[in-house]
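Scrolling down, you'll hit the structures one after another.
Every number here is computed from the coordinates shown, using simple stated rules; none is lab data. Computed from a predicted structure; not experimentally measured. Cβ atoms are built from the backbone, for glycine too; each structure is taken alone.
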Structure I
Amino acid sequence: MGRLHGAVLKLVLASASPRRRAILRAAGISFTADPSGVDENMNEKNPRRLVVRLARLKALDVARRHPGRLVLGADTIVVCAGEILGKPKDRTDALRMITLQSGRAQRVYTGTALVVGGRVYTELAVTTVYARRLDTVRLRRLAGKHMDKAGAYAVQDRLDPFIERIVGDRDNVTGLPMRSVRRLLAKAWRAR
């Protein structure tokens, strides 16, 4: 189990994301994973509210199955040119997304939520990502390579030529900002 100020944590990650699992493991936090079944399609247009709301709903959904455990939920989206970009529906959608982002800055929003007993604590992280301007041929080659990622690109793929620079926390862009997670765990500890 992970530890927080000497206390053993029994953490459940409400996600199937291999990247989120890897980030938690790298931080030395033991956990079990139980993906949420929450429908992510919402009409919310404010990206800050959207990701926090989805993270909260995911954590609460999984917490019902794990009473007495700490449950961590997260949701990540990309916003470019005023458009919220989730995971692409298909290769055509992926091409549309990366074409929109090519040569532009976008913001990556991740909401995190921790359910502890009857309480829910939330955090928001925002990182700016600058994409290189790529020609149509290179964009077509990249389209569909990262179908399971918001914005249809992956900063953890070192061979991906799409991302030029990141301003802010890199782990936020990969889906789990550990600075936010640590703050949530500290809040839970103080509330004990």
Structure II
Amino acid sequence: MTRPRRVGVLALQGDFREHLAALRACEVEGVPVRLASDLDGVDALILPGGESTTMARLMEPGLKASIQRRSADGMPVMGTCAGMILMARDIKDGRPDQEPLKLMDISVRRNAYGRQIDSFEAEVESQAIGAPGPAVFIRAPQVAERGPDVEELASHGGHAVALKQGNRLALAFHPELTPDRRWHQYFVSLDGESR
């Protein structure tokens, strides 16, 4: 498998509709994923922004296990905001019952940029997308630690806000809430076999 043809978007809660619209704008088929069986028909997966604790609670154990297995087998995964939290190996300020998917070797802090009222938009520069682009931060997580295999693709205010490990991509911001589709295009260009 090379480029994803069908990209699933976890559709339990959060801004999954905006990701589906962004994929359509990239001329890629987007598929809502709610059950483990939905994951069978996709080549890649996006974990959207929203409430990470709610999404983790709504995720059936079979879906969680399927995401972990498919990711280990090379399926590209992108997490934005709450999706980044779900992808982490560790949540520094998570609830005791909040178990992340452990898809990337990162440790995060939830809501590190403040409450909803503290939301902001900034230009973020990254060679991955070729030039500066808009990034919307809404109660965004912050990376506290990252492993040696995790590459920083973009930073803001001295903190990594876009990270890549193999074919997994974690963004602290919401690219789907802007008209700029370069982060989605970058994600769907990732090879489905790299680890």
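Tabulated results
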| item | result |
| --- | --- |
| Label whose coordinates, when mean count of other Cβ atoms within 10 Å over residues 133-140 is calculated, return 21.5 (choices I, II) | II |
| With mean count of other Cβ atoms within 10 Å over residues 53-60 derived as 23.5, matching label from I, II | I |
| With percent of Cα pairs over 27 Å apart derived as 28, matching label from I, II | I |
| Identity of the structure behind -6000 (criterion: helix-only ellipticity at 222 nm (-39500 (n - 2.57) for each DSSP H run of 4 or more, over all residues; to 500), calculated), options I, II | II |
